[in-house]
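Next up: some structures, all given as structure tokens.
Values in this text are rule-based calculations from the coordinates and carry no lab data. If you're wondering where the values come from, they're calculated on a predicted model, not measured in any experiment. Cβ atoms are built from the backbone, for glycine too; each structure is taken alone.
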Structure 1
Amino acid sequence: MTRRTGQIISKGNGKYKVMIFLGRDAAGKKQYFIKTITGTKKDADKYLTKKLNEKNLGEFLEPAEIPLDHLLDEWFEITKNRISQKTFEGYERMANYHLRSYIGKKRICDLDTHTIQKRYNEIKDKGLSSHTVRQVHKVINQALSYAVRTRRLKSNPCQFVNLPKVEHKEMKCFTESELSVFLEFAKEDRYYAAFVIAAETGMRIEEYLGLQWKDIDFEAQTVSIQRALITNLNGGGYLFEQTKNGSSRRNLDLSNFAIQVLKAHRRIQLEQKLAILDVYDDLDLIFPTQIGTPTLYGNLDQRHFKKIIKKANDAIAKANAEYGLKEALIPVIRLYDLRHTCATLLLKALVPVKVVSERLGHRDPAMTLRVYQHVIPAQQKEATGIMERLMLGHGKLSA
């Protein structure tokens, strides 16, 4: 049965081929949407009428036969130049570990909310965090949204899933005294200056590992954060990535203490470089390896940061045993927690949130408040004490 833009062809055994003319491609070749209907000729005619009405209303979509794997590849290709290398690799990991092997072969037209919800539940049942589930959701949701925008899906099934609640883990950081103990035991480590800068500025790890000597103005006592060091790329290697936005690109004041530590660090570094000049890879990095190459996060964490904590705690435990002391051990925190230490100590000292936010490179103070909301109650108590002293004439407001 011929129609203006479609036809039905009987294939026998209760099967009918529905063909809808879609136009011609750039070479002038006719393009058709083809669908086999099992049932009666009336069923095929009903389907054809429905699709022709959708086409006339501009609502017709060719069912997307491509598997999710292919859609992800296509979406990654157009996305990789719009986001940071670190974010892109995170997206790829989520897709490779949690999507491709499980639902990657499914056609996107067959993906529904139930299938996606089931995959999320399986990830959670394996004992992985809510954060992981939400990261996986971010990837597949954006890929399927892209399919909707390119008119291969009518709607995104991800919009109806139930995501697990965000788990707020207790943030760990050093207290003021614990930080002093850690830095005291870190003095003999070749990355001592890195730990000082990390604690004082609250920089992200990739930011201070990407610092170059040209970023330090010794006279003005400032550091300029312009780039991040991204390592462990697929296949190995590294790259310097410009900081992604205006808030991340920032200039920070450095204390006299930090400046003196950096000067001493530079002298030692120059001496070591001159001794192996023929093999030294000079990238102008402030905190490189002994041969000038970029420092890997894992090595800095395990071979230096964690070892210093252990060294400090071994010394404290020994002193307690020998002298009957009851000094507390310093907590075993993550290297990244030096950033949290900086923010927490500043906020507890009643440094304005906006100042702390700018120091951390957050987009706005609201983000800082969300991350460090646990510090605010202590601030309120301290603020009350300050007001009490002022009202009783025991304190003075600065002019």
Structure 2
Amino acid sequence: MNGVLDGIRVLDFGRYIAGPYCAQLLSQFGADVIRIEKLAGSEDRYTTPVTSEGEGALFMQMNCNKRGMTLNPTKPEGREVVAKLVASADVVLANLPPPTLVQMGIDYESLKAIKEDIIFTTMSTFGSVGPYSDRLGFDGIGQVMSGAVHMGGFPGQPIKSYAPYVDFGTATSAALGTFAAIIARQQSGKGQIVEGALLRTALTYSNSLMIEQVLLNINRTGTGNRAQNAGPGNIFNTKDGAIIIQVIGQPLFNRWAELVGAEEWIDDPRFATDALRGENGELISERAGAWCAERTTAEALAQLEAARVPGGPVLTSQQAYDDPHVQAMGLLNPIDYPGLDQAAPVAGTPVVLSETPGTIRHRPPTLGEHTNDILTELGYSKQEIAELRDNRIV
């Protein structure tokens, strides 16, 4: 099956999550993505090591479908390789500091001088505008500066999400923007800059908190897992584990109240709306917690489902992998890789298209695996490639 981005070439100078995952999403929909790394391998190749060579789980997840080459673009010969790569490409993607982009010759002005209609997808922590634009950062910076971490913890103990949702959200938004830029180029013939920023993503995801604060001056403080705008909404211990219950809206609240024997609360003015149930959430959570504590996880979830009240188990990563529904979804792809004793369960696209789905077609590249092939495509002879290797350009 052909991908919707067949014929589109992407140069991936990304690092860690935001850049590489954006590029992988494009690759899953058919783009020819070339991952360009340092000669010794980029840092994210070795994050959370799982192979005998120390290559990491993060790299396994982010780099399927890509071809890999090594390159030192800070030397003149390396800049020449960059120029030939750019001339062959449709999209250049990087989440690197602006001075590094200039040094490598992949800032937008340098790219346009080589190919006028190039699309440049870039991601940073703070974006290109504002007093913090030159600062470095990672996912956690976006989380803590958005207000979400303040609300996710407790007074005096803010807690960030373990899952780097700001990185992944920025990558996904940048992939959407790149798709839009490709369509726009088909219409106008012009390239453009697609810019993502971690703080922009984090602020967008938590925007309703800011809207409420600015308009009402409520000054909320964190209550951990307990929801503040509805109830019950919390994580509760069972006899053998923990579950989450999330009740929003009057019909759900009525069904939950009947389930736990709290029918008198249905007409209680303290619980008349989601907002009031949020204000009295501690009392509601106490009742829900007592109900859960008398049951196993399986018993509690079965009764919640029978009453059509949303609930779910708190799972470890292993339990999530073993879950029958997770397996049935077809999200996880078994990917073999040199140095792994068994296949890695790599997630495919988080969205499913019925006619043109994203696919994982091959494993991530070993370090520099396709360097010779790519240089040959660019017109380099075997002798020239050998000289580039001897001079530590590739």
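What to note about this one:
- Structures 1, 2, by distance in nm of label points 7 Å out along Cα→Cβ at positions 56 and 264: label with the highest value: 1
- Test item: helix-only ellipticity at 222 nm (-39500 (n - 2.57) for each DSSP H run of 4 or more, over all residues; to 500) calculated as -14500, pick one of 1, 2: 1
- Structure (1, 2) behind the derived value 24.4 of mean count of other Cβ atoms within 10 Å over residues 8-15: 2
- Structure from which 12 was derived, relative contact order in percent (Cα under 8 Å, 6 or more apart), options 1, 2: 1
- Taking Rg/Rh (Cα atoms, Kirkwood Rh) as the measure, the highest value among 1, 2 is held by 1.
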